[in-house]
Structure 1
Amino acid sequence: QANTVRGTVIGEVGSNGQRAGRAAVSRGWDNMSIDASYAKSHADNWRDNSESNQENFSTTVQWFASDWRFGLRANLSRADFGLPGSLSQAQYDANARQTSKPLDHGSYDNDSITAFLERRFGAFDVAAELSHREKISRSTYVSSASTAQANIRTTQFSPRLRHVLDSGLWKNEAIAGVDLAEWSSATNASYGNSDASQHSKALYLRDEIEFDRNARVAAGVRREQFTQQSDSGAYGRTSAVNAWDLQASYAPLPLLRGFVKTGQSYRLATADENGFTALPSGAVLKPQVSHDLELGATLGHTARQVTLRWFRHRVRDELYYDPTANAGFGANSNLAPTRHQGVELEGRVQLTETLGWSATYQHINARFEEGDNSGKQLALVPANTLSTRLNWKSGQQSADVGARWVDRQRMGNDFANTCARMPSFTTFDARYAVRVSAWEFAVTGTNLADRKYYSQAYDCSGGAVSGIYPEDGRALKFTARYDF
């Protein structure tokens, strides 16, 4: 808002040595505004050698009028952290908080700057963003007597054009844009140096039509050409990928809306992924391509609503760290074709003026469709998950309590489905807050029952489980917030 100053100051203390401070302030004038935020935190965390320190600063300066806006945005981040490593089943049973790698640690510096411009010409909006990011990532693995530092640079330019036509009975929004990007990565490591780069250019179009506020149709297409290469000559490839989607929704009744979505999406392998594969010399990972379909309906209104959806994702060349590849040492790989299919049910009810309830249930059948493991379940995908939450708000007080249940899942390398599955687990969390004038005081608790569990485990050989990454035990946090 013009000619105003607003801000927030937050302090936090919690279990496991957690302490943090955050501050944000914004100042507006008639045609200019500045905002800035700063945050610093430290935590010893639950496991040994998992302490972390983080510091972030961001600021945005904008100049604007009724039909244009221009601004500059900067973000600076610093972090250092311990790397506690994984545990075997015996280590986990004896003491889940212990570390298997007490001296391993890492850090990063991540800085970015963005310039953005928006200009309106009648029914047309022209916009563009130019951004540059530099990241330095460091890791020291005393456990394996190795060190590494990666220097990553990314530059992207994204202009776009938007047109809106509103006739009253129907509204049409059309968007056309271009993404031009290049990034480079230089890694200096005790086990060898590597350099990689990628250049890409993409064009996308999207159109959405809304009819009389009870029906909408949207379609979009994107084509991206890219070149991935290793400066050392380990690989080089120029290729192209396509994405598209088609969506529609219709409300035959005031309280019932059906919807359908179908399309194709993709993901390109990163330099890190292409730098550690079991492929022949000169070969690179293929882009992951997914064919997606979703059907569903929503019944009810804001106070009482339920949504049921069915979805299916047929994925070709899924990018995945395969612990069974590279003679059992693991490598980034393209999986044989897979299918993720399931249903999701969401519901929420405003029980009283002060009390609300919500819940989400999801069932997924994720399997290989082809290859040596055809018909087998995918690893690290729980078949069922359920979460539920109660929210209460009365005057200046609010509280919520939630529960989450996750079904059993396969170990990370159990493609043949021969190992026992990870145990299911249930966790509880809660938060209470009270507002006193410009102050808010809150207490938050996670894993309140102090459950001992894990959701990531990557090795099961001969029935012996290892590669376990335990989740945190009970933690409490107190927060004080002041708004001005």
Structure 2
Amino acid sequence: KLDINELTKSILLDANTDILLMKGMFGRSSLVLTQNPDDFETVFRHEGTWPYRKGFELVHYYRTVHRKEYFGEVVGLLGSQHQDWGDMRSAVNPIIMHPKNVKLYLGSLDRINQQFIQRIKTIRNTETLEMPVDFKNEISAWALESVGMVALNCQLGLIDKTNAKGQRYFELLQEFLDFAVALEVNPSLWRKFKTPKLRAAMKSLDEGLEITDHFIKLGMQRIKQNSEGEKSVLEKLLAINPKYALVMALDMLAAGVDTTTSSFTAILLALSKHPEQQAKLRAEIRSILPQKDTPFTEASMRNLPYLRACIKESLRLYPLTLANLRTTRQELVLSGYTVPAETDVIMMHVNLWADAQHFSQPEQFIPERWLREQPATADGCPVATKSTHPFAYLPFGFGPRSCIGRRIAEMELEIGVARLLRNFQVEFNHPMDKPFIAYQLATPRIPLQFKLTDIKD
């Protein structure tokens, strides 16, 4: 075993480098970067009951400093650590993660997607059948409308542009994401001084908090007026702690838009360039939606294995994030090096997902690799394979601090892709070199001018 400080490899990971030490600069702590899935397992298996993950500094500052009098001890999952995080995660996990609670919104999310289909037909160029250059904003509005239904139990009027407060919240959220890049990703002195951009970010978050509080109060009024039927996620959170309901709504709205927007874009780009797979997927969708307006049911949602395989493969081909981050809770040995406790470890999976040692034909979009019973080639070999290492592919993280919104996000994507493909043939006839740019998340960097041609039946 060697001490990690003896590691002096290149700053850039390559095929021959599993681990490296990046010395801290400008007041930042040093980082250990690894792309060895065995290291991933070691870190995750030793992260303890309350995993420590840095990030979301602006949110943490806002809730613990700028508006401490409002949030008190309830900081939320995005910005909290240790037992504060553990107590809240334990309280909300059974509500947010339970499949039964998520499926309560199957009908509501389907109606939102029907609205989205009509919106597409309205804004589509009548001659070229292409989407406008700002179609990313329309996808983001659909994503926020969808997660808002779960978080706030109401529609925000973003797709049909009928609610001024909802539209303003959408604008504020986009502002905040820009502030997060400027202050957290790019060099900034805000951690030492209250810079003008920090003050602007706090003002934006204040207005967003006011609007969220408005929608929560409306939700409480609806709950009092209609107490029959299965309780919504909002109602169950309110029963635990009203502040939990508001903070979880803020976290879900902040974390559930860019992630879903980029994931949905990745799926459409992949399918547009692979018409055979798109046709195969459409055939599966037709089997559960014989008519374009056939409603989704819990039973029909279980019969979409190829759709789920397409989602997994598109996320592999276009990773949403480059890595998972944890701060070690104890001394660990990673790739033969001793790493002390309280070290920030970045577990880089982006290269693994493009490595033929883990995924055969990694540059190809082959959803079949994810099917339990996949077709074989003429010599009897699988069409494509996926990694056998259980820690090589973790798009939603792992362990207690894995993505709490995973089930919601998966349902949004499944319904959204199924509805769109049941209505349209998807094409993309523009340059598609490096379609995403990596900030904290992969973000579309090209105009999303998809050509969406109506399916006749």
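Out of 1, 2, which one gives 0.60 for FRET efficiency 1/(1 + (r/R0)^6) of positions 96 and 432 (r between Cβ atoms, R0 = 30 Å, to 0.05) as computed from the coordinates? Each step should come with its number before you reach the end.
Working: 1: 0.60; 2: 0.30.
Answer for the origin of the read-out: 1.
Out of 1, 2, which one gives 41, 22, 12 for semi-axes √(5λ) of the Cα gyration tensor in Å, for residues 160-343 alone as computed from the coordinates? Don't jump to the answer; show the numbers that get you there.
Working: 1: 41, 22, 12; 2: 34, 30, 20.
Structure of origin is 1.
Assuming -500 is helix-only ellipticity at 222 nm (-39500 (n - 2.57) for each DSSP H run of 4 or more, over all residues; to 500) as calculated from a single structure, say which of 1, 2 it is. Please report the intermediate quantities before stating the final value.
Values: 1: -500; 2: -14500.
Matching structure: 1.
Once distance in nm of label points 7 Å out along Cα→Cβ at positions 192 and 352 is calculated for all of 1, 2, which comes out largest? Each step should come with its number before you reach the end.
Working: 1: 6.7; 2: 3.7.
When distance in nm of label points 7 Å out along Cα→Cβ at positions 192 and 352 is calculated for 1, 2, structure 1 comes out on top.
Between structures 1, 2, where is volume of the Cα convex hull per residue in Å³ highest? Don't skip to the answer; put the middle values down first.
On the way: 1: 175; 2: 159.
Biggest value here belongs to 1.
Which of 1, 2 yields -0.88, -1.03, -1.11 for log10 I(q)/I(0) by the Debye sum over Cα atoms at q = 0.14, 0.16, 0.18 Å⁻¹, for residues 80-207 alone, as computed? Each step should come with its number before you reach the end.
Numbers: 1: -0.80, -0.89, -1.01; 2: -0.88, -1.03, -1.11.
This figure was derived from 2.
Going by distance in nm of label points 7 Å out along Cα→Cβ at positions 360 and 384, which of structures 1, 2 comes out largest? Could the numbers behind the result be given before it?
Working: 1: 1.9; 2: 1.2.
Sorting by distance in nm of label points 7 Å out along Cα→Cβ at positions 360 and 384 in descending order puts 1 first.
Can you spot which of 1, 2 the value 24 was calculated from, given it is relative contact order in percent (Cα under 8 Å, 6 or more apart)? List each step's numbers first, then the result.
On the way: 1: 9; 2: 24.
It traces back to 2.
No lab work stands behind these numbers, since they all come straight from the coordinates. Bear in mind that the values here come from a model prediction, so they are computed numbers and not experimental data. Cβ atoms are built from the backbone, for glycine too; each structure is taken alone.
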